[in-house]
Structure P
Amino acid sequence: MILGKFIIVNADDFGLSRGVTKGILQAHINGLVTSTTVMMNQFYTEEALREIEYFPELSVGVHLVVNKGIPVSSINLVKSLVDESGYFLKDTFDVRHLLISEELFTEFCAQIDKFIKITKKKPSHIDCHHWSILYPDFFRTYLKVAQKYNIPARNPLFNFKHNSEIVPLLLGPFHQLISDEYVFSIKRKLSNSKVPHPDYFVASFYDSNVSINYLRNIFMNIKEGVTEIMTHPGYVDDTLNSSYVNQREYELEILTSPILKKVIEDNKIQLVNYNYLVSQKLEV
């Protein structure tokens, strides 16, 4: 672990809608966002990726999707992941035992390959939409993908006990998997994989916890090492199809607040992105 306090502020859902893309870029230009992850199977994906060349300090990864929209792969290659209409199965927890890991690997790789084809470079890192990777078989596939492309991955473990009230909202039915034994198992898999990842992860800046005071408290109690903070800023417009709506504009307002910039400065925290993680070759 490197000495010092470093924060990656990652904005999930780049490309989900025009308003979300615009909001994320505003949170980067005028605020704290240093990194984002793009959903590769959305209508506005390519439009969003055309924007990133103008923002070289923004690291851009892939927000792997397995429960929204249609696959990037040919449906014939990922039959266990889709319904009769060719759309991803939404309730991945309920059907987790039926999904074939090899097909999940095929689809995840297709999403990364599409990113590479459009941008002419590898993504800075990977994470996953709606926590599907918390299922152990999916998590092994997730790490396998990171190893194949030699890129970092989000460490999805956060303080589940301390954030027990919001865990069911964040994780949905996947919260049923959480136990001390489960956390130990995931930590071991992550460490053994040698995939670069942040030391810590904060997922609780979400929904009712979205406030300046909540984020200030996170910054004031940050640990030595690299911490990733998950965010979802954006503008709400008629292109947004999401269960998380109005909070996105509030997140954007908070993430561009000069108050928080001062808190970061006073606490000697450095804002970095996932490219920094690669340069330091950090591992837990």
Structure Q
Amino acid sequence: MNNIHEKHWSEFMADTHQRNLYDSWWTTESVGYWRQTRLMAAATELLPGFRNHAWLTIGDGAGYDAWRLKSAGFTDVLATDLDDTVLAKTKASGFIDKFGTENAEKLSFADNSFDFVLCKEALHHMSRPYAAIYEMFRVARYCVVVVEPQDAWIDHPCAVDETRPQYESVGNFVYSFSNRELEKIAYALNIRGIASKKMMDAYIPGCETARCVAGDAIWEATRQQVDELERKLQAGHVTASYVQAAFFKHTVAPELFELLQQQHPDWRFRRTDTNPHLGGRPAF
């Protein structure tokens, strides 16, 4: 499956439609940019105080996530993916500063090589996503941030029909996650804690080039759909589109976790270093 994924990115720029999509991603006034701003919240909203720390992005095919961090003032970001064809183009265009080729399930870096690791909408492409998660924990000194599609059959309110597998054209089964699953990872590792937040999203074709201005049909329809879905989510009537989470392997300062909890009451914070047999020590 890795070969299919690598081929997707190595041939990406040769396809006219894909090239047009690529060109649209760097437009800050688009509806697509607004959607991605919401998906980046686990880093840019929750952790903006760590702009001068070393960050690594995983599965960042075009370097977009690294660019969003750089645009938000994060000064040291390395973008990685299985294939670096598009990453090289993005760097040459000045959107990112550095990049590398990495298999998320077997990273080449030494333990604790980066302060923070971000993996956004990439785990669900992988055949062994949990291997990648534990690799991210290995190379991160303080925190691992993940943003992934929500599993419709886990977390309340969940779907009650028969589960259905989903597959993507790049060859992968869509491995969606849930808030409960992510919390179990944190409890099993007995790390400091986890902060998570569910969110709704709405995709309308053409949002990549539509503008966030009054009168734009795609913009107004997107806002209307997202607002309605968020109301239903808060009322417990629908399952979230995405789950965002920040795993705190260690904290930069002892009081940081509790401080962030006070500053962000709309996030769900859970202390997970609660194993009575480990005395607060992590299980790795």
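Quick note: the coordinates plus some simple rules give every number you see, no bench work behind them. All of these numbers come straight from a predicted model, not from anything done at the bench. Cβ atoms are built from the backbone, for glycine too; each structure is taken alone.
To which of P, Q does the computed value 1.8 (distance in nm of label points 7 Å out along Cα→Cβ at positions 77 and 117) belong?
Q
I have 15.1 for mean count of other Cβ atoms within 10 Å over residues 221-228, calculated from one of the structures P, Q. Which structure is it?
Q
When mean projected area of the Cα convex hull in nm² is calculated for each of the structures P, Q, which structure yields the highest value?
Going through P, Q one by one, mean projected area of the Cα convex hull in nm² peaks for structure Q.
Taking 12.0, 37 as the value of Rg and Dmax of the Cα atoms in Å, for residues 61-124 alone derived from one of the structures shown (P, Q), identify that structure.
Label of the source structure: P.
To which of P, Q does the computed value 3.6 (distance in nm of label points 7 Å out along Cα→Cβ at positions 29 and 53) belong?
Q
Quick one: relative contact order in percent (Cα under 8 Å, 6 or more apart) came out at 20 when computed from one of P, Q, so which one is it?
The value was obtained from structure Q.
Match the computed value 2.3 of distance in nm of label points 7 Å out along Cα→Cβ at positions 157 and 205 to one of the structures P, Q, and report its label.
The structure behind it is P.
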